[in-house]
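Heads up, there are several structures right after this.
Derivation of every value follows stated rules applied to the coordinates shown; laboratory data play no part. On a predicted model such as this, the values are computed, not experimentally measured, just so you know. Cβ atoms are built from the backbone, for glycine too; each structure is taken alone.
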Structure P
Amino acid sequence: MSISQLCQWLQDTPWGTGIRESTWVFPIIEGTHAIGIAFSVGILLIMDLRLAGVLLRREPVSQVSNQLMPWSLGGFVIMFITGILLFWSQAMKAYGSIFFRIKLVLLVLAAINALAFELTLRRNIVTWDTAEKPPFRARLAGILGIILWAGVIAAGRTMAYNF
């Protein structure tokens, strides 16, 4: 089974058809997706701005992270589940969209950026936690996070307007 056949099957399932053709379900899922984005990416923006040394400069990075990341992860779960449901309802349109493909590439790069931060920089956070200007690699991770998530959102919105 090819990817396009899988997408067609997924879209044609009762769930996919039900979401797509419902007067209320699709807009509710889409609105919930936007709320998940606001929570997840909005809170990540605060964290990334702290890493970049722009915001909350006198607050330890670990303290900012400990307070914000549970909220961001909650928003991410909402965003992820609703994103899957939106894809499910219009899988063939998404599969054929260059903007969807760009969005997926940017999501993977954002995940790699976050993973690289967690596996390298966070391990020695004690040495730079209270610095107003974090080390270059931490600032780079913050700036990359902002750019990548802005790209994910822009590609997602552009995709929606080109269906």
Structure Q
Amino acid sequence: MARLPSTDAIALLKADHRKVEHLFAQFEKAKEQSRKKTLADQICLELSVHTKIEEDVFYPACREDGVDADLMNEAYVEHDGAKVLVREIEKGEPGEAYYNSQVKVLSEMIKHHVKEEEKKQGNMFARAKKAGVDTDALGRKMADEKKKLTADYKKNGPPKPPTTTFKRTQLA
């Protein structure tokens, strides 16, 4: 079996961040409803895959290697808020009362989340490196999982994931 090329987990996650930032910028410039829908669907797909590989692979490794629990908990809560908006956007259509606002708020939430992970002093990525998280091994695992999830979600649509930190309400 051929080995996947070495891919640093943090580089992979940063590349996802740049891709979604670009998609959000395109959405803001789009005029046609069909173009907005296509971009919003792509944003939702990218974020669904991204959050899944972070929650299933990257975050558990960070916790295991002692990355600050409060920082990790905040990341899960941010993901849950994004998941709620992603599902609403997926169900909606451009031209509906709150559609553009939902995409805008999701964009702002993701900007904040990215800052927490990679830009703010003492960010998650820096702490993961300092803690000795094996980002090469994780990157290979994440790249493989991302490829499988993307194909599955394109074919079947993303599943309705549980919101880890919401105890009373789960996405329906």
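Looking across P, Q, the calculation of Cα Rg over 2.2 N^0.38 Å, for residues 33-72 alone that yields 1.67 traces back to Q.
Thinking of P, Q, which structure, once distance in nm of label points 7 Å out along Cα→Cβ at positions 89 and 113 is computed, gives back 0.9? It was calculated from structure Q.
Largest in Cα Rg over 2.2 N^0.38 Å, for residues 105-144 alone among the labelled structures P, Q is structure Q.
The value 33 for relative contact order in percent (Cα under 8 Å, 6 or more apart) was derived from one model only; which of P, Q is it? Could the numbers behind the result be given before it?
Numbers: P: 33; Q: 37.
Going through each structure in turn, the value belongs to P.
Each of P, Q could give distance in nm of label points 7 Å out along Cα→Cβ at positions 9 and 49, but the derived value 1.9 comes from Q. Can you say which of P, Q returns 125 when volume of the Cα convex hull per residue in Å³ is computed? Here the read-out was taken from Q. If helix-only ellipticity at 222 nm (-39500 (n - 2.57) for each DSSP H run of 4 or more, over all residues; to 500) is calculated from each of P, Q, which structure is the one that comes out at -25500? It traces back to P.
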